[in-house]
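In what follows, structures are represented as structure tokens.
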Structure 1
Amino acid sequence: MPATFVFFHVGPDTDQPSMLVRSIQRTNPGALIIQCSDAATAKIDGVTQIERSAGNPQNLMTYRLSAFATLGLSKPALYLDTDMLVLQPIDPEALLGEREVMMCRRDFDCSLPHSGAMRGVEFPEHRGRPLGEVYPYVACATISRNADFWASLLDIIHTLDERFHRWYGDQEAMRIWAERHDDDTLGKLPEAEYGCLPEKSESLKTARIVHFKGHARKPVMAQTFKLLFDTTQPASGDVATQPIAPESNVCYVIMTPPPNPKSAGITYLNALAGYLRDIGKNVIQLYAIYPNEELHVWGDMNVPSHNHWRTPWQGHWIKCSPGQLFKTLDGRRTIVIHGENQHRKWFEGLNVVRYYLNTIGAMQKKGVPRDDEFKLAWHPSFCEQPDHILWKSTFRGDPRAASTLPIEGRSIDLSYIGKASIHLENLSRIPGTLELTRSWPANDDEYFYLLSKTRFLFTFDAVTSVMDDAIIMGAFPVIMTTAPKTREHFMLTVDPELAGSFSFIDDDYHQALKNFPEGRANFLQYTIKKDMDYFESLRDFCEKAERRFFG
């Protein structure tokens, strides 16, 4: 029996559903493809049948659920959003097994705080709560045995406030439905496999469906479709050799090294692309390395999992000459964001935001800025007269849950050298301590477990996210040196919110430990509030940058 796919679409813009249908045809030959629409929407080329029903497009959540319920299928089918591309054969009935429903389990941004708003609609009851808690299921890909499931969701959404009929109503109804049913009835499709976001490099390798969620990813969907399914296009395309800026709207181009979970700066800079998309910005991410001080850009849709800086000729790294980015990117509508330690020669002619995630020279590479750049800073002390401060906790967990960990009864002490090795020679761990390094512990679970058992963190690196992690997890940082800064300069620039949550080796740090619970509590409150305010600050930054470059 051929697989059945269903999608809902109303309106004249048929670009996305057309690409979805063609991807299904290519990867699932013979599939039954059903379009649910209103009376006016055109039938998409390639669909097997179209089912039309009436509804209010302003209440899109309710209309969609009603259309699927009205369709009245009595056989298993996969119901998809239109902003998706199917990459592999899929058998909905086999995936369903004996269950009634398979929902798409949220895998990405689970700890990201809910913004509390969506396109002018307020959801204050969810503001600041982790997305994985508020909406553990995403509605982009769902398998149901028949139409009964959709009728049940429709009944649930009619009991909700009218706000949910416009936004979030499908996810709200799904969470409520899931709370009423057991694992024998409900199965889970991992988002990383059945709704993978295009920027999730590791998950893309095994993804069966890619989800280009939000207006900002639409150009990326078109580019990916051409790369994979449009036989009139070349078999492969180089991101670094084709114009990729949109015809309208500002496009943010994030230049960042490939993902490295051991580097807080690289991790955050990679995540920034997703945060900008979350507020509706058009974003393209370019992975860049600088072997022998020469710029290489990764020019493939499949993102590298490791930084091949030692052998950049392995893989699809494209060497760029000075001025090549200017020729490739439309500087009239593009804003390039890169870290503090890049040379200006690669970005001449472009609108540049230099993001000071540390002071220039704190790492081995020394950046060379130009005068007209927008200065975005993680902390006010990282550059003179920054144009905007944009800070977000890099803690990879739930600070509220970590705050319940007891400080007493710990027996492990750690040494951490970090970036201090750049400025000081012959550093080694303190006797009687374990040395925390970039390669040990091997993963986050082990790392946070170790910090939860740690009493003192003796750190030679005074500007590190490890200090923040330690404080949140209840380990007391003792700063061994502030090099290359003096202690006085460090104290002038350190966050006041850190007061009482660390000490210097020259002080009585055992005595300071007695004040640590209060200092830690203050820092936790500061961290949680800053995270809640982050998207407002991000929008403020975008407004300033766009006004600077485009008037």
Structure 2
Amino acid sequence: MPKNNRVNYLALSLFVVLSILSVASYGGSEFEVEVSSRFNAMGNSESFRIRQETIYGRDFMIRLYQSSGNKPIWQEGAIEQLRKEIQALKKDGLNPQDYWFSSLNTLLAEKQALDASSAVDLDILLSQGFIRAYYNLLIGKADPERLDANFNFSKPLASEWQQKLPWVVEKVIQGDIAEAFNQARPGNKIHAVLKAALAKYRAYQDAGGWSAIAQGPALKPGDRDARVSEVRERLAVTGDYRAVSTDSQVFDLDLEDAVKHFQQRHGLDADGVVGGGTLAAMNVSVQQRIEELRVNLERQRWYLHEVHGEFILVDIAGYHVNWIRDGQLFWDAKAQVGREYTQTPIFKDTIKYIEFNPTWTIPPGIMRRTILPGLKKDADYLAKKGYLLLTYGGEEVDPASVDWAAIKTMPYLVRQPAGPNNALGLVKFMFPNQHAVYLHDTSDRGKFTVTDRSFSAGCVRVDKPFDLAEKLLAGQAGWDRQKIDGTIASGKTQRVNLERPIRIIIAYRTALVVDGQVNFRKDIYKRDVKVLKQLDAKFQLRAADS
């Protein structure tokens, strides 16, 4: 370190120590009186301002200082720990500037001893920085309920904080900020591996990232082209290509394997050809990949506390259903999910029963968009599709008897009878919810062979549905695969309640780690940009906590 820099560093350190000693000197009545007056002045307001910073969490702050007897909380060791841990929040995909205010540096570096008012300013600002960081590590910075009203993962923060506050205060007083923050972070190992992925892509960025590959015709194995060397260099950066080529412009077998590896990691058809889709994925900048990782770390903070024990996870953007048991993959299958205009919502629920040979009652959205317009054009529209027109009491109605030209809002139900052509297939897995979304079989199974599988009206079509039914009913008296097959063959609709209901989590992941490899998926519903906007915005309390 240059001599002048060392002098400046020592001087700043001395200012910090002097300021801290000055704060400590107000550990008696002046500090206590000043703290009390600040909070008393708040009245019923949920926030107030100190040195241009809004102090949020009135109840939390009051209880924090009540726990300390209204004495200074932040001593030298705790301040340095807090500074260090806040700077490290960048590794979590958060912005340290949200928690370490510029006024803190001013207060800590003042040459003159702090008066009681300034000492309280400093202590409260440090407490606010800690609480904001702890809050965002615990539940996330972006508010999922502002982004999607269907979201229902939120836990009641007040009761949780009440239980944790004594322990958190103790850790702060001990100066063990690292342990407090680690306790707030999701404990699941998949969070740790995604953080490692963020670090890896930031290392790629620090090393210069990668250059965009020039546009041109598709590159195939055996081709000789100057652009082949660009592909090779691009894949070498992210570790997809590891071989040593004797001719960098020839698309050889090693490069073909590398391209397939890249395609698999990015949810593309692994054909080994660098076509338009693969080229576009390769040309996504390292900065955008970093942002995708940050967004998905944030999503994990929303729901990862639910990921424990046994549950079924639907990964919408990954088109997959996973059954997790004690941290291990127990069963998985491909899925088809909602189209962009009939998006599958993210929420949690419990699968309670199975229905074999289900009927399908057409949901309101399809009734409005498709069924009613079809009937206005042709009264035989339903008959041609094999659908029934019913009153809400279940009585069948002849479509020809209705003046469809005069109908503006559908006053009937439309139902597809059970059978092999039913849109729900031969089995559905029910977790009754306000969205009318559930897992089910499909009569259009050929679409499971397609890579991008957003075809449904919002429900999740699951591959291997009878296998899933067998596993859900395992150990339930009288139910084995033979009984399942016989029930389906009967053609009769039958409901079977699960003796062991199972949690289901419907999530949206555009970046994840699979077998130690960073994977990216298309943002099929264009949701990432909205999360990122909140993640990069100023701190605010979640709507439910405001």
Structure 3
Amino acid sequence: MIQHPANETEVDAIVIGAGITGIYQVYLLKKLGLSVTGIEAGTDVGGTWYWNRYPGCRLDTESYAYGYFALKGIIPDWTWSERFAGQPELLRYARAAADRMDVRSNFRFSTKVTRASYDSTTNVWTVTLDGGGSLTCRYLISAVGPLSATRMPDIDGISSFEGEAYHSSRWPSGPDGGPKTVNFSGKRVGVIGTGATGVQIIPEVAKTADETYVYQRSPNWCTPLGNHPLSETQMTDIQSRYDTLLEYIKTTPTAFPYNWHPLKASEVSPEERARHFEALYSQPGYGIWLGGFRDLLVNIDSNQYLASFVAEKIRQRVKDPETAEKLIPKDHPFGAKRVPMETDYYETYNQKNVHLVDIKESPITRITPTGIETEAESYELDVIIYATGFNAVTGALDRIDIVGRDGTTLRDAWADGPVTYLGVQTRGFPNLFILVGPHNGAAFCNIGVCGGMQVEWVTRMIKYMNERELTCVEPSEAAQDAWTDEVYRAFQRTLLSASDAWWVRTVKKPDGSIKKRALIHVNGGAEYRKRCEEVAYHGYQGFELA
């Protein structure tokens, strides 16, 4: 290991990011006896729950299933107030976990990594910081998160708007770390975007805004969240079953407390399908997406059964037939994009102060000092909210100049789509570990659990190396090629490839042709973890250790 002086400019490991994955990685590496420094752009821990504090922000995962630190016994006394916790509670949870693990003192907050370069002669990474200065480390670990690189739309005149403007992932903070209260009363508010974030924001804004204009390019399949408070009795029962709950969700494809129906949709009668769909629709959470018939995401006929069912629910809930039809997706199968979990989202369009603007039919041409112009109309606004999402999975890494062996950048290595082995490493970048990134089983998963288990696997690998006085690891070219090909082929076999969801990167070839590259591993978390354990059992087969 590197000998490090008191000023800690030389450490064994650097972890980028202080979200739930990053703080856990720092904790476990400290337990190994390594010197560890964490780098975080924010002023505190929390990651997603630090940055995303917009009105209505909450989990779409059951709180107890997301709460890996409680399930693992780090904060077993944690009590959730709701089935799907809101952002303020989730930030308190992350802070409590960080305090219990005693990792805050390891982090440099309000600091960004601008560059990381690998020196093959010393087998050391040099990490350059935005405030000046640099650190060196043996192991560089990215925990920047799959949904952290804010994406603003490319619209003329954005900076000219003279009213209030907010991006959902950079909402101003209130005194408790929750959202700053923004008064929409008497104001005309425009919300651009109807993804998972927009679907949470829009009903909250519409409660008090004088007028709410929703700018929708493509509708999403949305289903009820079904949130409710957890009673003391319910929470006590959950706490008494932590071990069982964790072991169960580790067996499911996405670490949610649901599993696929054992039959295909075509193997049951129309009446039985309808009963099953009704039960799933009225059940809280993602059961309708992740607990349906087992061929939902691979068979278009099976998918259409459920899509038609949900479309009819939208027609029942939205009074105006024309508006209802605009809210029903026509461009992707059910579940091919993330299914936003909503609370009274569709009923919001029954309010007289809510207006749906179809910007596929009439695109936004520019932002003006006083509002938004489309090809068809001008809208005078006091507030614009950009619910336009993220450059997903690879976006935060793209913003760091990561230079590997022979001067190759990670951006160049991934120009045609990510190439990885187990989604953990890329050849040419020794000792760089990527958590919850492309091609691993944590990005398309309940990150609270899957991210935590990936941290544990990486920690065991580093422990294995240290015990054998190994100091360098990267994948073999053959292992990387085989894994990357498997990820892309598996993705193409599913209906997920039929969308432009955040887990798809569109690559434009020199000849002008377009191809889609998967950013996620779709074979399921349980299968992914099995493969990782097989690799570890065989002495980390497919990795070159030296």
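Just so you know, all these numbers are worked out from the coordinates, no wet-lab data involved. Quantities reported herein were computed from a predicted structural model and do not represent experimental measurements.
So the values come out like this:
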item	result
At a computed 15.4 (Kirkwood radius over Cα pairs in Å, for residues 224-319 alone), which of 1, 2, 3	2
With Rg/Rh (Cα atoms, Kirkwood Rh) derived as 0.99, matching label from 1, 2, 3	1
